[in-house]
Structure 1
Amino acid sequence: MTIRLFNLVGSEIRTLLDEFMAPGYHRTIWDSKDAAGQTVPSGVYLYKMQAGQFAAIKKSVLIR
């Protein structure tokens with residue numbers, strides 16, 4: 001399972017998850033920081049989830 005976070009320009013902000021996971025329900029929390037540990041501003045972000053043949057891109061809104 002891989003979850004990567006992008007800004008609206010398409011630049012990758014951070015990889016939130018990149019590991020094997022058993023089937024089922026799982027949860028991860030983003031601390032609103034980028035890969036360098038800097039806090040990102042409020043705005044709309046995209047996250048891409050990939051697991052095997054499954055892939056989906058969803059929107060997320062960060063409000064401070």
Structure 2
Amino acid sequence: MKMTGNVSINDFVLLQVIGKGSYGKVYLVKKKDTQIHYALKVLKKEEIIRKKQYEHTMAERRIL
């Protein structure tokens with residue numbers, strides 16, 4: 001299911017951390033207006049740039 005329009009972190013309720021990695025965390029969230037659950041990946045921008053993983057990160061975004 002693809003969301004349309006602009007969404008922000010304020011549109012979600014953070015429920016719990018479901019994964020951690022060297023670049024950030026993955027959270028289980030619930031969208032406030034639809035009550036649908038999603039996985040939200042939060043990345044540390046400084047780490048991605050420092051480790052030169054920008055292209056890899058953008059490729060992952062395009063795939064998802």
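Points to keep in mind about this one:
- Structure from which -6500 was derived, helix-only ellipticity at 222 nm (-39500 (n - 2.57) for each DSSP H run of 4 or more, over all residues; to 500), options 1, 2: 2
- Once relative contact order in percent (Cα under 8 Å, 6 or more apart) is computed for every structure in 1, 2, the highest value turns out to be that of 1.
- Test item: Cα Rg over 2.2 N^0.38 Å calculated as 1.22, pick one of 1, 2: 2
Values in this text are rule-based calculations from the coordinates and carry no lab data. Note that this is a predicted model, so its numbers are computed, not measured.
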